[in-house]
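Following are the structures in question.
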Structure 1
Amino acid sequence: MSNEIQSRYHAVKTRIEKACEKAGRDPSGILLVAVSKTKPNEDILKLLESGHVHFGENRAKALEDRMESIQKDEIQWHFIGNLQTNKIKYMASRVNWIQSVHKKKALREIEKRAARENRTINTLIQVNISREDQKSGCEPDKLEGMLKYARDLKHTKVMGLMGMATFTDDPELVRPEFRHLSNLREQHKRLSIGAVDLKHLSMGMTNDLEVAIQEGSTMLRVGTAIFGERNY
């Protein structure tokens, strides 16, 4: 199984390289987050042996357990799921990235918890680009207010935007959503002051990573293509 995971991982890296070549981009500008979801720790450790260090979880308890059981300084842990403010305290001591911030209240809580731990946490503002009620994310017209609020934070950095596209087997259908998020970043780059530095666009998963790269993604969240179907 370990060789299979490494094989799938390298296949994803090849997909990224080919997509970048087609888009005229440098693959080194793409950060791949391997989303393990329910998979055993051995799978993560096997990828770590291959030099991969960015790993994500979409549930706060799963991330807490993972960070407790795999204490490797080189790993960069990402929380990518629906963010409940009362769960932030459980991840603040180790999480490196919280990708799904969609309210000022969450930014305040991250700042408070990170300050207590005397560390800095990178965040992304999640924008609801699919317009689906079940998808979290701030509305585009709320983005400027959040970024202005974040500029003076001391232990929280806003490093870009994140979006969850509509789930579909036809990646072309989500191209406008990715383009919308990319345009939002361009429109708000003027607010990159202090703790705000809109360098990243986290968009694109197993089904649509090629389109995401073409539309400017700098961070991909890939689970199934690396780890196989999840265990429910």
Structure 2
Amino acid sequence: MIRAIVFDLDDTLYREKDFVTSGFRAVAQYLANTHGYCFQHLFPAMMTTFEEEGRKAVFDMLRDEFLDSSIPISELVDVYRRHRPSIRLFPGYSGLLRRLARYHRLGIITDGLPEVQQNKVQALRLQSLMDCIVYTWAFGMEKEKPHPFPFLLMLESLGTEPDSVIYVGDNPDKDCRGAHSAGMKYAQLRKCGLWDQETCPGINAPEFTIDTLLQLPLILRKLNGHERN
């Protein structure tokens, strides 16, 4: 019987691209407010670079094309990391999590800078819904998923046996490998196509593959028999 459900955060409960967009908007607004740059020039250029070259290229573009040398990139990175993100759970997830919390213990395991991830959790109003949140980097970057440590810590915190827990994530290498290393069942959020062992070598296939968390109640009914979800 499944007694606990544990989730990845980024691109599982909300769209990470929305966080990145929110962060770049905060940086552009900061440069406009404190250094006199034009928001309408900066923000579109940042988003175009993000879409075409990826997140890591954006600050290099700002330095090369817009900023004078007196503005350190570290200052902008700090604004990005500390801003209060404008993000939302995927549609229907807030109500789903509330219903699941009536019958199950809930948790989150997430990689990344703890302060950044905590800001996301607060913006999504997840604190009151979760029995435990493990920020893996708080224990050292070497403990990030798929290291077994955060998964075993979650089991200890929830007081549940591994076979009574299902973990839901979007990254086979981190989420599936880590969950299985701790003995948890795993539900893979499908991004494109089906689970393909050729593209996921050395990783056992997930017990379930879903397109949305809204399919979780059906899985739980199958696993738990008559229990309501």
When Kirkwood radius over Cα pairs in Å, for residues 164-211 alone is calculated for structures 1, 2, the one with the largest value is 1
Value 1, 7, 15, 19, 20, 18, 13, 6, 1, 0, calculated as P(r) over Cα pairs in 5 Å bins from 0, in percent, assigned to which of 1, 2
1
Across 1, 2, distance in nm of label points 7 Å out along Cα→Cβ at positions 28 and 204 reaches its greatest value in structure 2
Any idea which of 1, 2 comes out highest on FRET efficiency 1/(1 + (r/R0)^6) of positions 20 and 44 (r between Cβ atoms, R0 = 25 Å, to 0.05)?
2
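Read-outs throughout are calculated quantities, based only on the coordinates presented, and are distinct from any laboratory measurement. Every value quoted in this text rests on a predicted model; they were computed, and no experiment measured them. Cβ atoms are built from the backbone, for glycine too; each structure is taken alone.
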